[in-house]
Structure P
């Protein structure tokens with residue numbers, strides 16, 4: 001897709017990767033960038049930087065997403081590219097079992113990492129299918145292809161996010177709908193800053209084993225991937241090697257991940 005002149009919506013765009021995506025889309029010549037975030041003031045600040053519109057948006061609210069899409073279509077015409085980017089992180093917590101995170105954390109991650117993508121597609125697909133064109137850029141994570149040490153809920157929902165992106169691409173590729181899924185490892189955002197002490201730092205060091213990219217570098221990779229209409233966008237190139245190793249020998253890969261878990265400070269939990 002050539003973004004020049006296109007109408008672009010970005011969720012979770014007040015900071016981090018979302019902010020960088022909004023700025024990158026604007027730099028690429030987007031006709032209108034619509035900035036949305038739970039932080040409405042932050043969304044307004046970024047919108048002012050790109051000459052775009054802004055909305056305070058809770059992506060867990062399907063009706064709210066539909067309302068934003070409807071308003072953008074009324075104001076600016078067809079939504080060409082929807083960047084479904086909002087995300088959270090929490091980690092498992094004590095005693096660091098795969099089941100340690102409370103139900104509320106699992107539910108929040110399910111709604112933000114999976115259902116928000118569904119809601120965006122549900123709102124945009126009717127218009128896109130009628131036109132025979134449209135693009136979804138869904139932010140997932142390398143954790144959705146591999147796994148994230150000490151964060152079962154994050155890893156599980158990011159796997160599901162990739163599954164839904166695959167379903168979109170398979171079901172609607174013949175309808176002219178394009179899909180990309182963005183899967184970075186560690187990125188220099190507030191989410192990484194939240195993992196800076198104690199056991200959380202161990203989880204953070206596992207995520208950043210191949211370095212921490214800037215949000216701007218990730219956004220640049222995303223824009224390049226969208227321009228090439230590539231489904232899987234991997235800003236950290238080592239992720240493809242790990243993905244192939246996992247597919248080639250699952251047992252060896254699982255053993256390697258257990259070794260990494262021990263290395264970053266999470267030993268046996270059977271006590």
Structure Q
């Protein structure tokens with residue numbers, strides 16, 4: 001797979017690799033690249049493929065259309081939720097996907113054009129390096145949309161990046177962090193003018209990294225992961241169920257799909 005171009009058959013998540021540089025592109029620009037369960041699973045599959053391919057040296061993850069990296073899980077994926085197990089399985093799935101990305105053998109670069117929210121922001125937070133456009137916006141606006149919560153693993157990853165106070169600020173206010181602030185607090189390491197410049201810079205950065213000692217990079221990545229040990233997802237089950245089994249979650253989902261403001265009751 002090293003020299004030839006390989007492509008995913010799933011058009012919602014495009015994948016290619018050339019000369020050791022892999023690229024995964026979320027490809028639902030009409031929906032700000034909102035993520036389906038199949039897209040999450042394909043991303044984990046790509047990580048496994050790269051782990052098994054000694055020629056792979058770096059992975060770029062980005063979003064098509066120039067307006068968004070990914071806007072989170074497609075809300076329609078939640079419509080079938082009925083039981084506590086549905087909620088727990090969803091968060092377990094997300095934790096498994098993000099863990100696969102975090103543990104991926106090769107360095108990962110999130111190239112963020114525009115919006116990067118919810119599950120998309122979770123994916124970006126797992127990447128080793130994040131670069132974005134000048135109009136990039138990063139956040140988890142769940143407190144004003146669905147009324148759900150982040151699992152313990154996601155909270156832990158964010159705390160490792162920006163600390164507990166900033167995590168609470170971003171989630172409590174439900175605001176989107178703009179590019180300059182994201183750069184200042186460590187959510188991004190570099191800003192470029194636009195999507196075209198982003199694609200060029202991501203490729204340059206990937207090729208720079210690909211030319212360095214792979215075992216040094218792998219050891220560093222794994223050491224950082226181990227030092228960031230988090231509580232297990234089982235320790236957050238009660239919090240997931242409190243949110244996903246609530247009337248407020250149903251209200252938030254209905255309000256979002258019908259483009260109206262939710263009425264929260266705390267129940």
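Out of P, Q, choose the structure whose coordinates give mean count of other Cβ atoms within 10 Å over residues 19-26 equal to 26.6 when calculated.
Answer by label: P.
P, Q: which one has distance in nm of label points 7 Å out along Cα→Cβ at positions 163 and 179, as calculated, at 1.3?
Label of the originating structure: P.
For which of P, Q does distance in nm of label points 7 Å out along Cα→Cβ at positions 211 and 243, calculated from the coordinates, equal 4.3?
Q
Every number here is computed from the coordinates shown, using simple stated rules; none is lab data. Here the structure is a predicted model, which is why all the values come from computation and not from measurement. Cβ atoms are built from the backbone, for glycine too; each structure is taken alone.
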